[in-house]
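For reference, the structures are reproduced in the following blocks.
What follows is calculated from the coordinates using simple rules that are stated; it is not laboratory data. Treat the numbers as computed from the prediction; the structure is a model and nothing was measured. Cβ atoms are built from the backbone, for glycine too; each structure is taken alone.
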Structure P
Amino acid sequence: MEKEFVQQLDALLEKYSELLVGETNEETKEKVKAWAMYTHIAKSMPPLISHWSALYPNARAEMKEIIQEIKDLNEQHRKSTKK
């Protein structure tokens, strides 16, 4: 991939993270990226997620934690922006 494209894609991810959870640090962006990819695959190819979850139960547990963290951050962000 070209450097310019990678930078533009990163800008998209940064804005998405900001709008979703109100944070744009690197760790949060990586979690949002993992969450977005996982939820997309889960919706488009559920058997693949089932297979992956069976192969990597520890990774599945970590993904569940990330999903919950993103959900919590999103709820907090939505409450803080309503005021």
Structure Q
Amino acid sequence: MANPFTKHPHEVGESFFEHFFEALYLFVRLTYSGLVMFIHAFLPFLFTKTASRTIFYFHGRFMKRFASMENQEKEDKSLEASSAAVEE
């Protein structure tokens, strides 16, 4: 039976602690951004570019992560196909 604490982190190519710290970092960054945007709602002259910079930052970060995951999946499939060919 797969360990529920490591199943998802391994699916995204991370150890438990790598995933833990990545998720914690994202939580802190998003919480900060949310508070800044809340302040901006009442005082629109403050933090005028923070929301858009945050969105661009996270978009770039996740696109790199997803691209890395897709490349790993392609490599895994290629290795499986090579192994199957060798076994024949």
(message) Given -28000 as the derived value for helix-only ellipticity at 222 nm (-39500 (n - 2.57) for each DSSP H run of 4 or more, over all residues; to 500), which of the supplied structures P, Q does it correspond to?
(response) Q
(request) Assuming 3, 11, 14, 15, 14, 12, 10, 7, 5, 3, 2, 2, 1, 0 is P(r) over Cα pairs in 5 Å bins from 0, in percent as calculated from a single structure, say which of P, Q it is. (result) Q
(message) One of P, Q was used to compute mean count of other Cβ atoms within 10 Å over residues 18-25, and the result was 12.8. Which label is that?
(response) Q
(request) Compute distance in nm of label points 7 Å out along Cα→Cβ at positions 34 and 66 for each of P, Q and report the one that scores greatest. (result) Q
(request) Work out the source of 34 here, i.e. which of P, Q gives that when relative contact order in percent (Cα under 8 Å, 6 or more apart) is computed. (result) P
